[in-house]
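> What follows is a group of structures, each given as structure tokens.
Every number here is computed from the coordinates shown, using simple stated rules; none is lab data. Please read all numbers here as calculations on a predicted model, not as lab measurements. Cβ atoms are built from the backbone, for glycine too; each structure is taken alone.
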Structure P
Amino acid sequence: MNVAVTQQGYTAFEPRPLSPTIGAELIGIDLARDLSDAEINEVRRALLEFKVVFFRDQSITRAQHIAFARRFGALEIHPATPADQEDREVLRIAHGPNSRGVENNWHSDVTWRETPSLGSILRAIELPEVGGDTLFSDMYAAFEGLSPEMKRFVTGLTAVHDIARVFAGRLKKSAEDLHARFPPMEHPVIRTHPETGRPLIYVNTGFTTHIKGLSRKESDWVLEHLYAQAAIPEYQCRFRWAPGSIAFWDNRACQHYAASDYFPAVRVMERVTIAGDKPFYRA
């Protein structure tokens, strides 16, 4: 990607890329304002271009966080959100001396849904003095980096995604109970992004269980190879959080990894997730 070109054509903010392939800080926009449709459209265009965008020095309330996210689509309620919590669109992710961070794996949010999310907007509430960065990996680049033969082999395959893989233990529910509400879902291993039309890898260590039609050994080998692409540094950017920081990532185009290196310090984040559409592959 030509970084000089990506900085042109925006008037609501200045994008400052974090890497040649993924991530940009959007400088000069205040999310506490009632943004115009034109400004929201520029944020969305930047999201599609950079896959994840970051905002610094923002002072917004939980209600403003929800209102900003709602400008991009309908919002999800995560099953891990307490039933008696106000503003149930907000998922609070808190770790400290009695809770070590467990989001330190490459994943895309809620791929166990029939219609996984468009994107997630994460706001820093309380941060450790050092540590707790979030890494993001470009799944377009991950696909493009595969050999031609591997691309041909994995394109057209279908994988199964299961909420119980992660949340049975966290929610203290049986797989059967979770599956009654959220049955395992089948999605293409290589997905076409519905807005850019580009192909990308759409399996992740968090929620993908197996590839249909392959033996367990074959499925495990293929998945491990595809999972490993997210860990290639050339496909990544790394974001160091600070008070007032917000990240907005495209769950269709990238995966993320929350470094769990700050224990026993406290890290509290709040996430609002925008509903997406059913994944598909189109040649």
Structure Q
Amino acid sequence: MLPRYPEFKSLEIEDLGSIKKYFGPQSVCELCPANLIIWKNFDHPKITLINNNLCILASPPNEPSFFLEPLGNHKIVETVDLCLKDSGKISRVSEGFLSKLPKDKYHLSCLRDQFDYVYLTKILAELKGKKYDGKRNHIKKFKIRHPNYEFRPLKEDQKNEALALFETWFSMRKHSRFFPKLAYSSQKEAVETAFVNFRELGLRGGALFVDNAMKGFVLGSALNNNTASIHFMYGYPSLQGTSQVLLWEACNKTFSDFTYLNLEQDLGIPGLRKAKLSYYPHKLEKKFEINPTPIK
């Protein structure tokens, strides 16, 4: 039984069945059920019911606690006010949720580093047109260098191979100020959690093999009926063209039944932002933070 405010309970995978009814079609990656579990050891989410709305309180180690947008349609303004009274902010809020609130009642901040990158899967599968010349060339050269490469479905028993690849990937970034020790431990634990709960979370993915060794993998799940959210994509750092082949293969095979692909946020990392923009997103899914309006 779900607790009612002011009582909370830690979100566990066993709770997904109980909270499923509160999730309508979501647009931001934070409200993908799989993400809530994959990152639970980092965000430490707790759940409660406020006015019969599901409210999720996140407490990551790198910022003050905040609520995600309440899930439900009951007394939304009252629910928002109580969330703000409790934690001081509601963050990673979608534009759709903001439309439920009265204008000028709250202070809103735009969170550019948290915007999700959303693409048309078919566009990334075909890579037609001059603007994708560079991507096609990378793929072509990869095929020439590795004519016997394989792209296979990712399986839950490949955790150790995936973690070994992650270690290699991170070793090339560990000296960057954008990838501190916290980023290493949190990402590694998230990958482990994903594989442990692979089937329960409805995950699907693909792995790139060269000479029968895993050189990249991509892992995601359904965000809504027509959008897949990509939780992880790691490629062997010294193997040129790996990331382009991974995404292209995944769009043609693993996620071809989804209209859209959400590659999630860039967290303000310049190289990541440049890479995601280079694929010309169909849209940026904006996110906001809600704070109480300051008393004048």
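> Please state which of the structures P, Q yields -9000 when helix-only ellipticity at 222 nm (-39500 (n - 2.57) for each DSSP H run of 4 or more, over all residues; to 500) is computed from it.
Value -9000 for helix-only ellipticity at 222 nm (-39500 (n - 2.57) for each DSSP H run of 4 or more, over all residues; to 500) corresponds to Q out of P, Q.
> Here's something else I'd like to know. Given a value of 2.0 for distance in nm of label points 7 Å out along Cα→Cβ at positions 16 and 96, point me to the structure among P, Q it was derived from.
Derived from Q, not from the others.
> Let me ask something else. Going by relative contact order in percent (Cα under 8 Å, 6 or more apart), which of structures P, Q comes out largest? Numbers along the way, then the final one.
Numbers: P: 34; Q: 26.
Max of relative contact order in percent (Cα under 8 Å, 6 or more apart): P.
> Among the shown structures P, Q, from which was the value 19.4 of Kirkwood radius over Cα pairs in Å calculated?
The correct label is P.
> If log10 I(q)/I(0) by the Debye sum over Cα atoms at q = 0.13, 0.22, 0.27 Å⁻¹, for residues 48-127 alone comes out at -0.50, -1.53, -1.66 when worked out from the coordinates, which of P, Q was used?
P
> Moving to a separate point now. Distance in nm of label points 7 Å out along Cα→Cβ at positions 40 and 184 was computed and gave 3.9; which structure, P, Q, did it come from?
That value comes from structure P.
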